[in-house]
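Participant: Next up: some structures, all given as structure tokens.
Throughout, read-outs are computed from the coordinates displayed, never taken from laboratory work. Computed from a predicted structure; not experimentally measured. Cβ atoms are built from the backbone, for glycine too; each structure is taken alone.
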Structure 1
Amino acid sequence: MGDDFHQVVADKFIFKVKKGLLYGENDTWARVEGGSIRLGITDYLQRRGGDIVYIQLPKIGDKVKQSEDIAQLETIKAIMTVASPLAGTVSEINSLLNDKPELVNEDPYGEGWLILISLTNLGDIDRLLKAEEYFELMKKKIQDELKRRMRGGKGT
């Protein structure tokens with residue numbers, strides 16, 4: 001399993017980035033499936049948010065724009081919004097999450113996926129980060145968060 005992920009330990013947590021996926025800077029992952037992308041949130045985002053107790057997803061047929069909110073996750077700590085890294089039309093939602101929102105925490109890169117989007121423009125996929133690029137970005141976010149905590153400030 002270790003070969004499938006880039007991982008780093010920080011503040012007693014192991015943060016994983018699955019190899020072979022593409023990533024948005026807003027802590028989403030995308031798997032290309034023909035002219036569509038299957039989207040979910042990263043291990044980093046689900047760990048920062050805490051235990052997910054409720055998820056609100058868009059409806060099939062909804063049009064989404066890049067950087068537009070596509071999901072709302074209610075955790076024991078807060079309510080988080082998830083923005084789409086690309087534009088398109090929602091063609092499938094993960095209905096398992098209605099009864100088991102904790103799947104996002106348990107398996108963010110697998111059964112905890114959120115939605116499938118039929119892309120408006122396939123060329124937009126080039127805007128996403130490769131796993132190695134996102135891994136470096138995530139490590140920087142973790143370092144920045146730890147520095148804020150050390151200074152006594154609260155991170156978001």
Structure 2
Amino acid sequence: MDPLTPQEAQRIVGAYLTRVDADAAADLYPCSVDDLPQPKETIRSAFRVCVASIASVGQLTPELREYLEVAYISLADYVDGECQTLLREYARAGDELAADRRLVREKAGTEAWRRVTEQSGLAGQLARGISEEADRLRAEFRSWSADAVAERA
């Protein structure tokens with residue numbers, strides 16, 4: 001059994017949801033794992049306890065379940081500092097290229113072009129890693145949230 005009480009879990013999940021909502025409102029992606037209120041594993045455990053607690057009293061509505069699932073999956077968007085820096089730099093360079101109205105052959109010598117071409121392979125690997133983590137988190141959430149609902153039935 002998880003060592004967290006439902007009250008502790010609710011406090012941890014609440015702090016995490018506040019962080020996720022603020023980062024989403026600021027359109028930050030990816031986010032720093034250092035900004036999380038607790039380590040990822042603690043947040044994952046807290047979610048499991050919260051969902052089980054909410055389901056046990058019949059209050060896990062489809063809307064709440066969906067909201068919590070999206071928030072849980074968003075843990076994948078919290079990465080270490082180097083990954084965050086590289087992906088943000090890559091996105092900025094891509095934005096610069098997209099905003100540049102010159103022909104492609106004229107953009108090929110720019111600093112933004114150099115950054116995109118040099119970093120594309122690594123950025124792709126990092127993005128795949130985030131996507132794979134998100135898929136794992138989704139499957140995990142769906143598995144134990146379904147179990148929690150089934151236990152109540």
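Participant: Please compute Rg/Rh (Cα atoms, Kirkwood Rh) for structures 1, 2 and give me the label with the greatest value. The partial results should precede the final answer.
Facilitator: Details: 1: 0.96; 2: 1.11.
That would be structure 2.
Participant: Given a value of 2.1 for distance in nm of label points 7 Å out along Cα→Cβ at positions 25 and 49, calculated from one of 1, 2, which structure does it belong to? Kindly include the intermediate steps, with their values, before the conclusion.
Facilitator: Details: 1: 2.1; 2: 2.7.
Value 2.1 for distance in nm of label points 7 Å out along Cα→Cβ at positions 25 and 49 corresponds to 1 out of 1, 2.
Participant: Please compute mean count of other Cβ atoms within 10 Å over residues 41-48 for structures 1, 2 and give me the label with the greatest value.
Facilitator: Values: 1: 22.4; 2: 19.2.
Structure 1 comes out on top.
Participant: For which of the structures 1, 2 does the calculation of FRET efficiency 1/(1 + (r/R0)^6) of positions 57 and 89 (r between Cβ atoms, R0 = 25 Å, to 0.05) return 0.00? Don't skip to the answer; put the middle values down first.
Facilitator: Working: 1: 0.95; 2: 0.00.
Working through the options, I get structure 2.
Participant: For which of the structures 1, 2 does the calculation of helix-only ellipticity at 222 nm (-39500 (n - 2.57) for each DSSP H run of 4 or more, over all residues; to 500) return -6500?
Facilitator: Details: 1: -6500; 2: -25500.
Derived from the structure labelled 1.
Participant: Could I ask something else about it? Compare distance in nm of label points 7 Å out along Cα→Cβ at positions 81 and 113 across structures 1, 2 and report the one with the greatest value.
Facilitator: 2
Participant: Right, next: Which structure, out of 1, 2, was distance in nm of label points 7 Å out along Cα→Cβ at positions 9 and 129 derived from, given a value of 3.0?
Facilitator: On the way: 1: 2.3; 2: 3.0.
It traces back to 2.
Participant: Right, something else. Hey, relative contact order in percent (Cα under 8 Å, 6 or more apart) derived from one of 1, 2 reads 25; which structure? Don't jump to the answer; show the numbers that get you there.
Facilitator: Working: 1: 25; 2: 30.
Working through the options, I get structure 1.
Participant: If you don't mind, another one. If mean count of other Cβ atoms within 10 Å over residues 73-80 computes to 19.0, which of 1, 2 did it come from?
Facilitator: On the way: 1: 15.1; 2: 19.0.
Source structure for this number: 2.
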